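Student: Just below sit the structures, each encoded as structure tokens.
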Structure 1
Amino acid sequence: MLPVVKKWRTCNKCENVKACNHVFYRGASPCDILFIGDAPGVNEDMCGLPIVGSEGDLLNSIVDELNYEGIHFTYGVTDVLSCLPVDAKGGVRLPTDEEVDNCRQRVIETIYDVEPIMVCFLGKLAKRHTNTIHQLSCYHLLTLPHPRDILKSGGYGSVSYLRSKLYLKEFIEEYYAEETTMEAV
């Protein structure tokens, strides 16, 4: 168990915490790439892991295809929020800025715990979180559509899917090309 999980699993800063499970992290630790999504959905809340179900399958498929093509890397997944944001009627809603701020330190500590080389934001809310990451260090950063949005735009084999896979591949290859150049100097 990551130290960040032990520390934050009893967090109750947000009102909706009482109605949800905490969703923290899945994947390798340390990892080469940390994927950061927006907020847990119902599936994630039920199993306590970020980006699962059909969205997780799609993300895993992109990674598997890149591995098959010889682009090997370890990865982990977390979300900007650790709790399912619900409205007064129990329906899922967009997170508030306050909720994002409440989880900011947890995301930073997750990054420190898993020591990624690269950070990939999945979706618009996660992209808004980039200012926090810039304060940490010189991580290599990429933003891709959230797997939910790729599924909505056609899913596997769609332009959005293929474009995301290509951008991720180029992102990884660019990083390793820089590393090779630095080692040669």
Structure 2
Amino acid sequence: MKPDWDELGEEFENSKKTLIGDVDCTVKGNEQLCQDQGVKGYPTLKYYVPGGPREGEIYEGERDLKAMKKFAKALGPACGPKYLKKCSEEQKVKLEGFQATPPAELDGKIAEIAAEVAAAEKAHNELLESLQAQFKQSDEGMKALKAKYADDMKLMQQVAADNAEKAAKAVEEAATPAEAEPAKAEL
């Protein structure tokens, strides 16, 4: 992915609306920035748009040059109070409702949804860890089973192939009529 990312950066190098950059979160001094931005795995691709969340959003699309270029070209302000032209009618109705909500209540709803998503993400990660542990255990068992029978299987398969060859030869010999001896004429 790195070569595609670098090429994407070169393509947008002179863009007035799109900046492509990267931060190495493994370098001392970048840890706090990465933590503040919610980077938990590498590589994490994030994008930021005017009116969007300060911590940005995680890019979930394909990670090849063509897909990333298409996505970057389409970036721009998101639907929001400052960019109503970007909103669908449905989004405008929702915005009006959220704008009418008292700030403390709105903050409570945001916190409630964030907590629900965090709990789901935690459960998802726990499931992933469990599945990885189960897979590792199963993989080790499979490898041990294959190793246990590897030599015997090779020998048995060779004998089976030899038996099949002999059987085919016997069928061939049985199907070929024996050459009859020429009859002797008596005088």
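All of the numbers you see were taken from the coordinates with simple rules; none came from a lab. Since we're looking at a predicted model, the values are computed, not measured. Cβ atoms are built from the backbone, for glycine too; each structure is taken alone.
Student: If you rank structures 1, 2 by Rg/Rh (Cα atoms, Kirkwood Rh), which sits at the top with the largest value?
Tutor: Largest one: structure 2.
Student: Name the one structure among 1, 2 that distance in nm of label points 7 Å out along Cα→Cβ at positions 10 and 122 of 3.0 was derived from.
Tutor: Details: 1: 3.0; 2: 4.6.
Derived from 1, not from the others.
Student: Looking just at distance in nm of label points 7 Å out along Cα→Cβ at positions 146 and 170, which of the labels 1, 2 belongs to the structure with the highest value? Numbers along the way, then the final one.
Tutor: Details: 1: 2.5; 2: 3.5.
Greatest value across 1, 2: structure 2.
Student: Here helix-only ellipticity at 222 nm (-39500 (n - 2.57) for each DSSP H run of 4 or more, over all residues; to 500) was calculated and came to -20500; which of the structures 1, 2 was it taken from?
Tutor: Of the structures listed, the value fits 2.
Student: Of the structures labelled 1, 2, which one yields 11 when relative contact order in percent (Cα under 8 Å, 6 or more apart) is computed from its coordinates?
Tutor: 2
Student: 1, 2: which one has Rg and Dmax of the Cα atoms in Å, for residues 50-97 alone, as calculated, at 13.1, 39?
Tutor: Numbers: 1: 15.1, 48; 2: 13.1, 39.
Corresponding structure: 2.
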